[in-house]
1. Please state which of the structures P, Q yields 0.85 when FRET efficiency 1/(1 + (r/R0)^6) of positions 50 and 202 (r between Cβ atoms, R0 = 25 Å, to 0.05) is computed from it.
2. Please compute mean count of other Cβ atoms within 10 Å over residues 82-89 for structures P, Q and give me the label with the greatest value.
3. Out of P, Q, which one gives -7500 for helix-only ellipticity at 222 nm (-39500 (n - 2.57) for each DSSP H run of 4 or more, over all residues; to 500) as computed from the coordinates?
4. When you work out relative contact order in percent (Cα under 8 Å, 6 or more apart) for each of the structures P, Q, which one comes out largest?
5. Quick check for you: by FRET efficiency 1/(1 + (r/R0)^6) of positions 66 and 210 (r between Cβ atoms, R0 = 30 Å, to 0.05), which of P, Q is greatest?
Structure P
């Protein structure tokens, strides 16, 4: 049993990525019932991309700089750079966050709620996603509050200028949350076990929550559709 547990832990991101892809394929069958499109996800990829906004990109840059400044990352002495493990972790995070975001995007496009309920839906969906996955993937050692706020940030970015798009959320995952997890140890499954850098300062759920709130307030100042959308 110990050997099996170790294997699952060391290959956890492969397991999660495969599980997410299979679940996405199954969910696509049900979402297809709600849509006139034969391939609803493909339709979303083609027509719901959106355009990258400079203020959203600026919020992401400020976010990651704030985390780095507060956390003061240092290289882990004696750590070996495993390119395969880094690649698997990075891609796994893209699938991990992106698959849930894609489902939320599809549900709101093909079975929309009232616009005023968007903020409640995002928070509720984020907490449900976190607690379900934490209890499914029990081998993870880093299921902490920062994961919830990462999900909330990505989900809020789905709605931009009154429409649902995936570009902002994908960029946030690729530029912000996947690198923080892969290289700096904010990983829900591996923690900082295999990260080449570790934060010497305190960076946890509280700090990520504050940075998330500040980023959303900044975006509200630029355009009110991303925070307390009406």
Structure Q
């Protein structure tokens, strides 16, 4: 039976993370770039069969009411674009991965269930605009950092201020009851709707974080809007 990977649940616990207004965030380091990897380093298949909604493991996602299996819209040499109904974008995913969309988030994951990323939309109108989203997020990051440092001495965090107004946070050794994990969260402007932002959260075991960090850069680079 297919179950929602435990790490997916961990990522949802981190979903509310954020960081502080620039003045309040001065005590945290700030980084201005993410690495951009190669899909060949993350793909585990030569084709897109894992994204076939009719495969038994994908049908079970629907039967278990986790969401609708994602499907490939366009297939390239080592990755595919899948539709995210939740964020209204096409998201790149390495071949051999799979995922589902529950209407609020699109969750894509490696077959081992321990590495994945979550894509969702953010309403800028409700948040008071792009700058307010950034400041609210960074304020939350700062607050979480204090508690996490007490729980896990190896915890490390850096704010991200990326080109084009993208922002986020990179965290290593996030304390969790199932063992520490690492995560990067980035907000980008929606490529097709100025009233929305797109939130991307990549999560991995601590020992795999450096390797998969480049996947976050790929997703940011290659995410796009559906063709009408």
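Derivation of every value follows stated rules applied to the coordinates shown; laboratory data play no part. Here the structure is a predicted model, which means the values were calculated and not measured. Cβ atoms are built from the backbone, for glycine too; each structure is taken alone.
1. Only one of P, Q returns 0.85 for FRET efficiency 1/(1 + (r/R0)^6) of positions 50 and 202 (r between Cβ atoms, R0 = 25 Å, to 0.05), namely Q.
2. On the way: P: 14.0; Q: 20.9.
Max of mean count of other Cβ atoms within 10 Å over residues 82-89: Q.
3. Of the options listed, only Q reproduces it.
4. P
5. Working: P: 1.00; Q: 0.50.
Of structures P, Q, the maximum of FRET efficiency 1/(1 + (r/R0)^6) of positions 66 and 210 (r between Cβ atoms, R0 = 30 Å, to 0.05) occurs in P.
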